[in-house]
Structure 1
Amino acid sequence: MVKILHMARRSQIAPGGPLAASLRELGELEIVEETQRLSEREILARMRAADVLITNWASTPIPRALAENPGRLKYVLNLGGTCKATVPIEIIRAGIAVTNWGDAPAQAVAEGAMTLLLAVLKDLRGRIEAVAGGRCRGAKTLGLVSGTLEGLRLGLYGCGFIGRRFVELARPFRPEIGIFDPYVNDLPDDCRRVESLDALFDFSEAVVIWAGLSDETRGSVNAERLARLPDHGIVINCARGEIVDQEALFRELKTGRLRAGLDVLVADNYLPKGHEAHTWPNLIITCHDINSAHWPERTSRLSYGDRVALDNLRRFVAGEPLRFVMDERRYALSS
């Protein structure tokens, strides 16, 4: 029987939950918690005795020494997107299969970005505040800036799994979509390729960021590129906060020239209490939570990400090709 191991300081796999039950149908599952009490030697010994190692954002980082002597370990199944914090690149270079959750977050994150885009475009914050203040007038009378997606020049910075799902959601609204992504060979139908990031900001009335965080993209949405957006232009970011020069964006927002919906910010995705940005009517901040799901009546169900993981585990047991395999290029681009 396949030996499946998950090691974490505090496990995210509930021993009595639906994911653990499904994993036990496919192999012998062991969940080891409070691994901070274990030495690296003990951690390596346990990992080498398993066939499959399950990792996620809270799991015990794999020691690099495992790549040199993996024992019986053949597969690392990551329950998340990026795995850089827990899976060193040496594991992939050693030929051990590593997969992530692939397109699992695409629908929820794309929905979150669409929610922010429509809310900013329609000045939902301004409308809510106006009604709460007893001012029920038209947008022009209230000084609101409100528009429509139809015919909007909508620029996407990046077009991976989530970007493509976002295009599917946006397409029925009939915007004009331009995409800058030098790593993608084929684009969704009816989208135009934009050859540079500067050109994307020249083209766009609203920019939605889907790029992964890397040395190349860090701070790439800078003051010069933000200045290329028209007055009342929109920036939506549900990717990584560090892609944007936050101070440059905040300068534009403070003047009221641009608008933004930000699910992510630099560092921990929060601003301190009392920060002036919280008062700006042209900014919506959702603290990296716009794509979260909390529906208590559905907690006993497997998530889509769980189903992707279980499908890959079944493939591994059956000796079939795995989906969403991390090679060095995907590893570098994921964030």
Structure 2
Amino acid sequence: MPPRSILAGIGAYLPQRIVSNDELARTVDTTDAWIRERTGIQQRHFAAPHETAVFMATESARAALADAGAQASDVDGIIVATSTPDQAFPATAVRVQAALGATKGFGFDLAAACAGFVYGLSVADCMIKCGQAKGVLVIGSEVYSRILNWADRGTCVLFGDGAGAVFLRAGEGAGSDRGILSTHLHAQGTLGDILYVDGAVGQPDKPGHLVMHGKEVFRHAVTRLAEAVQEALAANHLTAADIDWLVPHQANRRIIDAMGRKLGLPIDRVVITVDRHANTSAASVPLALHDAWKDGRIKRGDLVLLEALGGGLVWGSALVRM
């Protein structure tokens, strides 16, 4: 039987600088009340010059390995989900490999916007199941403060920086309770123009800013995320009542609340960090998972459902027994 991918350790890193809504309002045409009412966000973290995507990814990876009681020598592969790498190449993952002192296996970056961490979990799970690796770091690391258009108050107030990581370890066979039970990935490229970054390497005439059509994203997010959650439940013959914790992408409190109502989940079974972290894209799910893991809400044996949606549009879910 193929091994089950166990979430052996969870780590996180948040930049030292905390930026409140009131601080943003000094330079952006907005108010604390406007941001809170529309998003639920109260503050976010912004990276200092030294807090790069590589730096934050490395720190979160170190924390995940320590939480797992693992060493760099246990790492067979590193997958970093990011939309804001420090360089076009080498990949963020190989820079992290070097910083950790890991000397074997593979490393690559994965571009799936805010759904990147869930996509990365799915890829790593497949690699472990097929025997290509026994220990894989999956990391989401983002520095969105460097791609925001500060003249667009509808988007620049929504995002923050940070990194989160998990160390997946090959566990017992398929009969084991713990580990990733299933992952489910989707994309709809025809909706790519409702959320994107206007620029890339080789396009010097583009500003390289994030562009979002908020109402369209909100409408699709609630529907698609609910579908992804129901898909995971159906695949494992479960109902929402079986789930101990939902860890959603932390984009907007209204999206999280709407999805919870759609699924009939009480709010006390939903992990919410958007108020303190804002939207950290691919880092948001592992950061939220780490938050609830460290404060004791999520415990060993809990059934946890992860889901996220991002520009592409891309979305997905993962069901994990901790």
Structure 3
Amino acid sequence: MRKAIKSLLAAAALVLVSGCGGKTADAEIKIPILEAGAEGSYKTAAAEYRDLLNIDSIGAGVEYAYSDTLSAEFDANLLSIDVKKNTRLNKGDVIAVFDSSALDYERQNQKILTDNAYARYASAGGEAARLEYEREAKKLELVDHKISLYTITAPYDCIVTAVERIETGTAVPAGTHVCTVAKPDEVYITLDRDREKFAFGMHVAMKFGTNDEYSGRVVMVPDTLGRGNKVLIAFDDGELDRARSDIGDLVSMGWATVLVKTVDIKDALCIPKDAVIQYSGATYCYYANDGSRTRIPIETGDTFGDVTVVLSGLSEGDMVSY
């Protein structure tokens, strides 16, 4: 009886080595799928082509990435400030006025000198009189320009992004921050984490607390020299207006979710990752055929979730045991 069993096992081993559905078997391991006393111990799965897609959700900020700080030019008392955060301004609109009375005497005196020089030029003429008048007029122009700096105005069509709390009547030192302004349409999504997942020009999607997605592209990433510390994402044409119409003031909300594709592979031949065995520098799996399994070498790519990409060694529909 024992001799008969040994003969049957030897015949089974021969079949497994030579008839493995065209697969190159590893002759060292040849075992039936369901060994005695271990029925149901193995799973089987077919190698199949899949589209692999993984999207990471990354928290981000929403801000006016480029802004200008407006400050007091001279030591002076604040007379008025007429803006608040989120105030929209047109170019030239008055933001704050400081007391320029310290220049009143200088201006009055220069006006007299300029008027007298003009009178001499008008009555006598001559090149010398003309040049004197032009010099005095230029000095008056410079005084007027200096006085104009005591009034802070919007440098362009802008939105106020921050305002310093300064009481009217307060003596303000030169250089004191008054407010910060930015162009209303220069809203960017900013990230300072997971920066390695982004590349210049990459297209991404953004969400702002709803299921709707808005498209944009990466316009800046930190470089290898350490310049810049944030990833900047600009909205595609029309997307910022659409988001504002749907949601409102994105900057006041202050946050967004960026959806970035970290895996996007079409038609990858995959098997369960648990079916892949690595030992002594070799990679293989168990090929299942007619109730038996045979160890065969395979070449694999990356693992994504619960599947591993197979580069060679298997074909679509081949059954693996694990």
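What follows draws every value from the coordinates through simple rules; no lab data is involved. Owing to the predicted nature of the structure, the values given are computational and were not obtained by experimental measurement. Cβ atoms are built from the backbone, for glycine too; each structure is taken alone.
Identify which of structures 1, 2, 3 gives the largest calculated value of distance in nm of label points 7 Å out along Cα→Cβ at positions 62 and 94.
Numbers: 1: 0.7; 2: 2.3; 3: 3.4.
The structure with the largest value is 3.
Given a value of 1.03 for Rg/Rh (Cα atoms, Kirkwood Rh), calculated from one of 1, 2, 3, which structure does it belong to? Write out the running numbers ahead of the final one.
Values: 1: 1.03; 2: 0.95; 3: 1.40.
Answer by label: 1.
Taking distance in nm of label points 7 Å out along Cα→Cβ at positions 246 and 302 for each of 1, 2, 3, which is largest?
Working: 1: 3.8; 2: 1.5; 3: 2.8.
Comparing 1, 2, 3, the top value of distance in nm of label points 7 Å out along Cα→Cβ at positions 246 and 302 belongs to 1.
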